[in-house]
Structure P
Amino acid sequence: MPDARILIPLLDDWESVGRLLLDLERTASEAGQSYAVLLVDDGSAETCPLDAATVAGLSHLRPLEVLTLAVNQGHARAIAIGLSALVESGGTAPLVVMDGDGEDRAEDVPRLLAAGRGHRHIVVAERRRRTERLGFRLFYGLYKKLFRLLTGRRITFGNFCLIPHDVARRLVHRPELWSHLAGTLIAGRWPIERLPTDRGRRYAGQSKMNLPSLVQHGLGAIAVDLDRVLARLLLLLTLVIVGLGLALAAIVVVRISTDMAIPGWATTAFGLVAILFAQSVVFAVLLLFVSLRTRGLQAVIPARDWRGYVLERRQLDHDAA
């Protein structure tokens, strides 16, 4: 039995993944552990260069498999599909999700396992500090504040985490997993332990996380709690509508009971407030219909639907085993 089953999603980043596998082999050897590894090829344009011969020396990474998706699904969906495949494969070892570019360090895997040993809670890697460009950090900070404002919850970690098997079995039945892993872990209210970690350096190439990707990432996290977000927005709009209604009543009372010096002030003020009132009501009704509509849509359940996105699954170390 492996000590952990590691899920690594990737897109055309085979050089980095090859170096990560070497680091995982070294780390597992030093820790006296073994890991099962599942690479989720998210529709890469490049053919997988790994085969039984190239991975023959990775004796602590068995089995080593590649799950190839038919088309690119995006990072979050690749993770959801990979988790579903690992859960269906059986076994009780905890699952570790990590990126394959080197920024999630192989030497932190034993630390995650040590933090989660003897417990049934999730362990997430929380960055001590971020080293990206200033613009990226500013937008990332804005994303976290917007997430807190719309959902009422804090998000301080990404995909690098350890998930106990019992939690994973339930996790893959949540439709929200299709949108965002970290957001789903928060929404699921499972016990979460935060492990401070340092960000590693990329092995090769440039990060694919740009501004559009960050916006998509943020929307995916917020979409996990869509019902909660819509409820909070409806509550806010209700308060705005009540406030504007009181303002309209106050304008009428003041106009009738006093003789203001500015001609036409009441008509102008009443008109502006009435327009805001009508717009708020229309927006609230639209949000209500959106909320009702989303409840009636057919949701993707990763545990049920993941096979429809898979082109093939093969074990790289089969011939060498």
Structure Q
Amino acid sequence: MIEMPPLQLAQVNGIKMGYYESGPKTDAPPMVLCHGWPEIAFSWRHQIKALSDAGIRVIAPDQRGYGATEQPEKIEDYDVEHLTGDLVGLLDHLKIDKAIFVGHDWGGFVVWSMAMRHPSRVAGVVGVNTPHHPRAPIDPIELFRKRFGSSMYIVQFQDLERKSEQVFESHVEQTFDFFMRRPDPRQKPMLPGVTSHDEQPSKLPLAFPQYVAGYDASKDPRPKIVSDAEKKVFVDTFTKTGFAGGINWYRNYSRNWVQDAQFDYTIRVPSLMIMAELDVVLPPSDADAMDALVPDLEKYLIKDCGHWTQNEKPTELNDKLIEWHQRRF
């Protein structure tokens, strides 16, 4: 198992943040790697080693509510204003003027927001699976409810009784057994629990709490993408921290949408969109409209890869990040 650099702590934006750093401090601009849900900075272990070995300075934080970073009590303390503010605070702590922000899953939404909210601190942006979208015409939670129904996980996460957290927290190992898998190689991309290939992704329930609650790893044909030792890092971390912090990010979708009305959605820095061919939740087609919003955009497709790109195709992802960084910066 790849070892992480030593954990470091910084007081930023009103919270204590844990982060990991590797590579030469003289390299500029550094790359800041932002994880998604349910993940932690450890999700980037393959990239931290490869990028730093290539001479790139790398910083990977446990973001607000995750891992070694504090969990504020108020739900509104997890809106994107706070999430991007944490990254600005981390740059200030490290005396870094600008960085390239790389984000996967929820981290992708945060890094695109960094370029909108704090453009003077952003040298470039890389979305891993997560594209940059124009602002939704209506509250995104209503859009999710209309498109997927009330069982869709993001809609379920709006429940303030925290039933979703209770499911994951009572099935922590089961949660990571369920999520940390490649798509089934014997069939077209299809989520567990879906029995018909006729069900398109736009019609899938994406009812992750229910999937996890009824999940039996012994009957899952999908290949694992983490070793038992790696899975233990996730299980031990989330057993300690719970899932509320990360799910509170989702509870700010509507708040973020209201706040974002004041911002220009055009991204005016060099940008790279890395797409994964078999990602059901964030398919490559989601990036089709990006060119109008991101004038300096490159796209790269990783084939035969599902949602967990850092773990499924680490070498190809690393090679592309290094090549793009060296060519553009």
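Values quoted throughout were computed directly from the atomic coordinates according to the rules given, and no laboratory measurement underlies them. Please read all numbers here as calculations on a predicted model, not as lab measurements. Cβ atoms are built from the backbone, for glycine too; each structure is taken alone.
Quick notes
- Comparison of P, Q by FRET efficiency 1/(1 + (r/R0)^6) of positions 99 and 139 (r between Cβ atoms, R0 = 30 Å, to 0.05) - largest value held by: P
- Looking at volume of the Cα convex hull per residue in Å³ over structures P, Q, structure P comes out largest.
- If mean count of other Cβ atoms within 10 Å over residues 51-58 is computed and equals 19.6, the structure in P, Q: Q
- Of the structures P, Q, the one that 1.00 was derived from, the read-out being FRET efficiency 1/(1 + (r/R0)^6) of positions 147 and 227 (r between Cβ atoms, R0 = 41 Å, to 0.05): P
- In this comparison of P, Q, the computed figure -15500 for helix-only ellipticity at 222 nm (-39500 (n - 2.57) for each DSSP H run of 4 or more, over all residues; to 500) is attributed to P.
- Highest-scoring label, criterion being relative contact order in percent (Cα under 8 Å, 6 or more apart), among P, Q: P
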